[in-house]
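The data blocks that follow each hold one structure.
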Structure P
């Protein structure tokens, strides 16, 4: 577990932080991939203008729940410009947020579709679409200051829900780098895992990727249980 302290970028509020994310070019491989995907486009979206930049975090600034994903999809969030929008993960996750009362509608198709998140904010351990949907450890480390800043700029935070093993490890590594006391032995990822940390509770879920949802590794009921547990912690 890395222990080198990570200093967040100076940011007055979440809007300021997201503006810095959008203009980030720290990772040459990710810059090349996100911009290539925006130029070449998927055939189904050939008439659409792609975002093609780092995807900012989004949601309710007063949220008590932070949802941490892995990274934008090349033809989902990298196209739409909003987290978990316009791809298979969004089609599975957004209805769950709606059922749990964290979203005003069960669909997330484009950035102007009227979706509003209530008491929930969405960030990621990497804000650029990576090749093969997998950022490198160095790319995650370069993006870590943004997650540090998000944790600091959400004053009402009580629950963090990590989607997938890399996001779960990324949250713990971020906290460890800040000197936050972590349990020993180090918590291991599993769906439904729960870790009590100073200031909030960390919950784990399998990522709502099509690889997981179409194979039945993650079902709607499994994801609903995670968000029901988040509600229980809040109450």
Structure Q
């Protein structure tokens, strides 16, 4: 075996940031894609209308096989050279669609839940580790057990018992998207929570972000990559 030493300074390359962002329905997780550099969207959502004016390319996922095909295309296709950011919108919806599909193949639904945990974690790891591309994973929000303390905190929603607990371990960057309304003007502002508190899961292992950041993926990628 030939040992090839690497340098930790290369872990957050300027063209290869991976992050998971969750939030309530209507918070703007899908619209956030418009702030990413040259995105392509893999979606199980029906709410892409918010991106209509941006004319962004997308693929609809309705089965696990289609998700596998999207992964192979994203990791090996020459067409991917025209895109900088892979967006999975949302993991929650994609997992639910695939789970529904798997339930039709198993008489015992417990087998479907076990199978989707293995399959989704494998594909999430695969997308996360695609080199030279930013990857943005979005998810719906629900209360889940914190992996460290067991306390119920808001976090990314996934079906079953295994996925919600395992998912945070796959990411160095997990943010919660919040919407704030100015009571005087009724103007809405969206911001990303980057640090955990007693209600929300979040983490920023880059150390380059403030506790609250503007809802702008391009800005976030640049700040994380500064080192």
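Only the coordinates and a few stated rules stand behind these numbers; no lab work does. What you see is a predicted model, and the numbers here were worked out from it, not measured in a lab. Cβ atoms are built from the backbone, for glycine too; each structure is taken alone.
What the table below lists for this structure:
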item: Answer label among P, Q for the case where distance in nm of label points 7 Å out along Cα→Cβ at positions 97 and 209, calculated from the coordinates, equals 2.0; result: P
item: Structure (P, Q) behind the derived value -11000 of helix-only ellipticity at 222 nm (-39500 (n - 2.57) for each DSSP H run of 4 or more, over all residues; to 500); result: P
